[in-house]
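The data blocks that follow each hold one structure.
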Structure I
Amino acid sequence: MKLDKKDRLILINQYKILAKLDANDAHYYNELIQILENGYEIFYSMLDQWIDNEMPEDESRFVLNILDLYRAIEDLKRRTKDENLSKHSYGIFNGFDGNNESEYLGFTRFLIEIQGKFQEQKQYYYQNDHLNSHCPMVSKYKRMLELSENENIWQMDIETALKILDA
């Protein structure tokens with residue numbers, strides 16, 4: 001990352017303010033100030049290490065689609081009280097792998113915790129480690145969405161739902 005002197009000055013001033021406002025992290029902010037004042041470019045990555053890369057729209061849409069599918073499955077379970085659907089190993093949304101799919105997991109948690117969407121998933125939140133599946137799920141969910149592509153998920157029957165969950 002390259003920063004011109006004006007950008008460095010603006011950041012230095014911001015970190016000085018933060019150091020005054022947050023005594024617990026003042027040492028950290030003062031370190032960043034020293035890096036910027038002295039132009040230690042090798043450490044500039046410390047300035048933005050806590051900012052994630054952008055999540056592409058298609059990946060966000062994928063998460064929304066799988067959550068919609070599970071919303072429809074939850075609705076079907078509620079309406080039918082079918083035990084096969086309720087006891088299916090993928091009958092509840094398992095979330096995403098925190099090690100390998102962290103951007104998906106983070107976005108899912110944001111949707112549920114911060115935006116208050118997909119609240120039907122809250123009942124499973126603690127049951128499955130805050131939606132951390134501890135195993136990769138993206139390929140499984142893509143297969144499920146592919147099978148549901150030509151279905152009206154809000155009008156699917158139990159047989160169709162089970163077929164989708166078995167994908």
Structure II
Amino acid sequence: MSRIGKKAVELPSGVTASVSGQTIEVKGPKGTHSFNATDDVTLVVADNSVSVEPRGKSKRARQQWGMSRTMVQNLVTGVTDGFKKELEINGVGYRAAMQGNILKLNLGYSHEVNFEVPQGVTVTAPKPTQIVVEGTDSQLVGQVAANIRAWRKPEPYKGKGIKYVDEYIFRKEGKKK
């Protein structure tokens with residue numbers, strides 16, 4: 001039994017959900033998102049909540065049960081609050097700045113890195129050493145943040161690079177004489 005799958009997803013006020021076949025569409029103040037569930041689960045909307053039930057007792061049905069419920073929860077959270085990832089830049093001369101739809105990164109390379117921000121995501125640089133990625137799609141926000149971080153991952157000796165704000169960098173001891 002899936003502990004996550006058993007819980008129904010509550011719909012806050014101002015959010016509506018509709019199911020047609022295996023597709024659920026959630027509308028809220030921040031937009032509309034949909035999710036196509038597999039044939040292994042059944043989606044039911046009733047009493048301001050969405051419940052997910054497995055079809056059968058197969059291993060795949062039980063796997064899809066918890067995952068589908070989490071995907072529906074992400075849709076509801078996205079259209080109400082949205083998602084946010086914060087990145088921090090450490091290093092001498094490392095900085096970020098937004099210029100229109102392009103994030104300009106100085107990361108110690110011989111050239112400036114220009115990262116084009118995709119549709120559906122808002123990227124801001126409130127400080128030269130801070131980047132904030134916001135949006136309504138959890139997967140897209142996480143992927144954009146990971147793509148930005150991939151330009152210069154934090155190294156273990158001085159901690160230089162781009163890291164998530166809540167990330168811990170395991171430090172190594174340097175050379176000894």
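Determine which structure produced the value 12.6 for mean projected area of the Cα convex hull in nm², calculated from the coordinates; the candidates are I, II.
It was calculated from structure I.
For which of the structures I, II does the calculation of volume of the Cα convex hull per residue in Å³, for residues 66-137 alone return 112? Can you show the working numbers first?
Values: I: 79; II: 112.
Among I, II, the structure yielding 112 for volume of the Cα convex hull per residue in Å³, for residues 66-137 alone is II.
Check the numbers for FRET efficiency 1/(1 + (r/R0)^6) of positions 10 and 106 (r between Cβ atoms, R0 = 41 Å, to 0.05) across I, II and tell me which is largest.
Working: I: 0.90; II: 0.35.
That would be structure I.
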Value 103, calculated as volume of the Cα convex hull per residue in Å³, for residues 74-113 alone, assigned to which of I, II: II
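Comparing distance in nm of label points 7 Å out along Cα→Cβ at positions 18 and 50 across I, II, which structure shows the greatest value?
On the way: I: 0.6; II: 1.4.
Max of distance in nm of label points 7 Å out along Cα→Cβ at positions 18 and 50: II.
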Computed -7000 for helix-only ellipticity at 222 nm (-39500 (n - 2.57) for each DSSP H run of 4 or more, over all residues; to 500) - originating structure among I, II: II
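Each value in this text was obtained by applying a stated rule to the coordinates, not by laboratory testing. The shown structure was predicted, so the numbers you read here are calculated from the model rather than taken from an experiment. Cβ atoms are built from the backbone, for glycine too; each structure is taken alone.
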